[in-house]
Structure 1
Amino acid sequence: LTSVMPAHVIYSKVDKRPAGFSAKWLQDILRGRLRFDGAIFSDDLSMEAARRLDGRTLDFTAAAIEALNAGCDMALLCNQSLGDGAAVDEWLDGMQAARDQGRWTPSPDSESRRLALLPETLPQNWDELMLQPAYRNALDRLP
């Protein structure tokens, strides 16, 4: 696997924190015991349930910092760019402030895992992409 996404479930016999906010799950078990070296995505933090921690709902920035500090390589905030995208702008500003204040430091290891997900080939134009067998196969599977 090149990447995984932990669920926002709690396995209380392992850790009281949800798996996506748990260094025990992400670093000790997934990276340490299972030797997973791919990228870890947070769950979609736009879902309120995915931002629940210690009985409260965190804002996007606080949730992202918790997930990244626990061992996620990327924090996801989906479906928030609709309208004027204020939620995304606020989140990005919050992440910059957290970095400036020392509450979060980007991990060089995370950076290398994120870069490893990028394709090593030049992007194709749309007309060429539509002729690729994988694309044609995907179209054939649509209802």
Structure 2
Amino acid sequence: MGDAESSGVKSIRRDLRNEVDNLLSLLSKSTMLHTLVVLNSNKESMRFSEIERRVESSATTLSRRLTELEEYGLVTRTEFTDSQVTRVEYALTDDGVALHPSLESVFEWVLHKSSDSRIQSLETPCSTQVTTGSGGEV
């Protein structure tokens, strides 16, 4: 492989690492993973109020997260107007659904790595909605 090809490959690898960094930065934001888990657990689109109730987040934070997910191409936002009332529903895109197995793997890794017996006894929230002792979803 020549020097020009080598620098081209290095550039592509750098771009790939940057894309991964961008995705990880997005996913690490407050309530982001929980929002994705909730959307994935429901095969139909969901109204904002239902997502808000299940994620247990402020409307402002959830609105920001849904917008960011939409901008990244992981969520669709659809408006429906019935007479004078407009409702908005959100759903995962094909890319959002395709991300699910990777998230599941991360949760599995943490479950196996954890020394906390409470965490070890859980199923991953990607596969099953689990509740905490206080009744809230994980």
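Where a number appears in this text, it was derived from the coordinates with a stated rule and is not lab data. Since the model is a prediction, treat every value here as computed from it, not as a measurement. Cβ atoms are built from the backbone, for glycine too; each structure is taken alone.
See the values below:
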quantity: Structure with the greatest value (metric distance in nm of label points 7 Å out along Cα→Cβ at positions 12 and 108, set 1, 2); calculated: 1
quantity: Entry that produces 0.25 once FRET efficiency 1/(1 + (r/R0)^6) of positions 68 and 84 (r between Cβ atoms, R0 = 25 Å, to 0.05) is calculated, selected from 1, 2; calculated: 2
quantity: Identity of the structure behind -10000 (criterion: helix-only ellipticity at 222 nm (-39500 (n - 2.57) for each DSSP H run of 4 or more, over all residues; to 500), calculated), options 1, 2; calculated: 1
quantity: Structure responsible for 13.0, with mean count of other Cβ atoms within 10 Å over residues 28-35 calculated and labels 1, 2 on offer; calculated: 1
quantity: Identity of the structure behind 1.09 (criterion: Cα Rg over 2.2 N^0.38 Å, for residues 36-115 alone, calculated), options 1, 2; calculated: 1
quantity: Structure from which 49, 42, 34 was derived, Cα extents along the principal axes in Å, options 1, 2; calculated: 1
quantity: Which of 1, 2 leads on distance in nm of label points 7 Å out along Cα→Cβ at positions 92 and 124, largest value; calculated: 1
